[in-house]
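*Asks:* Several structures are given next for inspection.
Each reported figure results from applying straightforward, stated rules to the coordinates on display, with no laboratory input. Predicted model only: the values in this text are computed from it and were never measured. Cβ atoms are built from the backbone, for glycine too; each structure is taken alone.
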Structure P
Amino acid sequence: MDMMFSLICMFLLMICILVGVAFLTLLERKVLGYIQIRKGPNKVGFMGIPQPFCDAIKLFSKEQVYPLFSNYIMYYYSPIMSLFLSLLMWVVMPYSLVMFSFSLGMLFFLVCSSLGVYTVMIAGWSSNSNYSLLGGLRAVAQTISYEVSLSLILMSFLLLIESFSLLEFMKFQKMIWLIFLSLPLGFVWFVSSLAETNRTPFDFAEGESELVSGFNVEYSSGGFALIFLSEYSSILFMSMLFCVMFLGSNIVSIMFFIKMVFMSFLFIWVRGTLPRYRYDKLMYLAWKSFLPMSLNYLFMYMGIKILYFSLLI
């Protein structure tokens with residue numbers, strides 16, 4: 001019965017995430033519209049609210065075309081795997097019921113986000129197109145580079161909290177949020193999240209001017225929709241993770257969801273404001289700026305813990 005209850009809860013969570021993703025796309029189009037001093041989608045239904053569902057129906061009902069020389073099985077399954085992994089990450093949600101929120105949640109997140117690299121690589125390679133391959137290679141290099149700084153920031157907090165569980169993050173921040181203790185790390189985490197989810201100003205995988213939409217250029221209808229859904233699901237997940245790690249959010253309060261919407265809005269705001277980075281500058285930022293900073297904070301937290309234990313002794 002416990003297993004059945006967990007599976008039903010998981011299924012409901014997936015539905016809520018997909019509905020959230022649908023309205024996140026609507027929010028993005030509306031916000032970008034107002035940033036560019038125009039209306040967003042406003043014709044379908046009341047204020048354009050059913051627009052995401054119309055887009056989904058249109059995409060999934062279109063004919064699925066695929067390149068003749070593609071490696072069809074891998075080409076077909078990589079978007080499905082991409083969405084599966086981005087939804088699987090949500091099982092680390094810090095529920096008090098401990099549905100799937102196991103004690104190694106942060107480790108599970110790192111594993112799933114690392115596996116997501118392979119889906120991008122296979123999507124770029126399997127369609128047997130030079131444009132896709134170039135886009136895939138750039139996306140993989142970018143994701144791997146920024147995962148290093150994400151992992152080091154996580155290690156800093158894991159040293160401080162001494163647990164891999166997200167529930168411990170919430171308990172640890174009852175008195176003070178971690179963003180006040182480590183504001184620069186919060187900025188680095190947010191920028192790394194932008195790079196990890198292939199968002200502007202780091203959207204080199206989809207730099208239309210030179211890459212023709214990158215690794216997903218050969219995808220149409222359902223395949224493209226699945227890649228699109230996985231990207232926006234990752235944005236929501238990274239917003240949730242930022243709230244839990246830095247903003248001391250209790251998941252049962254309404255403030256948690258307000259903070260989460262605000263973080264998602266920041267992703268959109270950055271897209272509407274900043275131009276795309278140059279590729280060499282992106283790599284320079286990851287390896288010459290973020291990596292040393294994350295390492296310094298790691299050593300600082302390590303020093304704090306050693307000092308704390310030496311005082312206890």
Structure Q
Amino acid sequence: MSLSSLQRRAAFRRQVEARQGLLVAGVFNALSARIAADIGFQALYLSGAGVTNMALGLPDLGFVGLDEMAAHAARVRDTTDLPLIVDADTGFGNALNVRHSVRVLERSGADAIQFEDQVLPKKCGHFNGKEVISCAEMVGKLKAAVDARQDPNLLIIARTDACAVEGMEAAIERAHRYVQAGADILFIEATESLEDIRRLPALFSTPNLINIVIGGKTPTLSRDELAELGYGIVLYANAGLQSASLGMQRALATLLRDGRLDEDPSLVVPFAERQRLVNKTMFDQLERHYAAPDR
């Protein structure tokens with residue numbers, strides 16, 4: 001492990017444990033990560049739903065695998081040195097698969113890894129018809145995750161989807177068990193009432209993550225309100241994905257309608273901005289640096 005990764009993870013842990021509502025942007029590839037970092041976000045979340053939607057064109061129903069998430073994580077890590085949370089879904093199998101997933105994703109540049117207690121294959125947390133594994137099985141998975149990490153500051157995020165299946169009190173009980181198993185951050189997915197959103201952080205000594213899915217089941221409060229309540233992370237897992245999809249729909253519909261598409265900043269980023277986002281100037285400089293000298 002490099003000194004920089006050790007320092008980054010330690011600093012990220014302190015930031016989350018401060019419970020000041022760290023606003024995290026969901027990303028789905030290297031360019032979306034570069035854009036979020038360029039805008040000024042302080043941490044990123046590699047979304048399993050985002051990768052599944054954008055890379056495979058499929059719904060979030062467990063189609064993406066460990067190798068795909070690890071490859072995307074490595075590309076994002078090459079793009080930015082911001083803290084990176086990686087969505088590992090159910091761990092892609094049992095406790096032994098979770099152990100393997102942690103080792104692979106940590107090497108790929110993850111600073112935090114999220115595991116959930118749905119059955120395999122999982123569903124988006126805001127879909128209907130979810131099922132969860134037993135609390136005991138999830139506890140075993142989390143213990144395997146904690147034991148597998150090389151850096152103790154690699155954060156293990158325990159997500160429970162039990163609220164939709166067994167009710168909020170059962171989800172809270174599971175969350176307490178997950179803390180005992182070693183989880184560093186709790187994530188009670190698809191919380192539907194403002195009352196529950198407001199009471200959850202005070203129930204745990206471990207920081208909570210809240211996921212705001214635009215159009216989903218969780219009511220939207222501002223980052224400042226959620227920070228005041230004591231949430232460690234305020235996640236917008238797929239805001240970038242939804243806005244990128246809208247942008248493509250608008251630009252390509254204009255092209256189809258008019259038969260041309262000019263450099264209209266309301267529809268497309270300018271050519272020069274596109275090159276800036278992918279660091280073309282740096283590669284131009286490297287090309288000159290490594291060019292063969294004139295004889």
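*Asks:* Where does the value 1.01 come from, among P, Q, when Rg/Rh (Cα atoms, Kirkwood Rh) is the thing being computed?
*Replies:* Q
*Asks:* Of the structures labelled P, Q, which one yields -23500 when helix-only ellipticity at 222 nm (-39500 (n - 2.57) for each DSSP H run of 4 or more, over all residues; to 500) is computed from its coordinates?
*Replies:* P
*Asks:* If we compute relative contact order in percent (Cα under 8 Å, 6 or more apart) for structures P, Q, which one ends up with the highest value?
*Replies:* If we compare relative contact order in percent (Cα under 8 Å, 6 or more apart) over P, Q, the biggest value is for P.
*Asks:* Using the calculated result 1.2 for distance in nm of label points 7 Å out along Cα→Cβ at positions 120 and 216, pick out the matching structure from P, Q.
*Replies:* P
*Asks:* Comparing mean count of other Cβ atoms within 10 Å over residues 8-15 across structures P, Q, which is largest?
*Replies:* Sorting by mean count of other Cβ atoms within 10 Å over residues 8-15 in descending order puts Q first.
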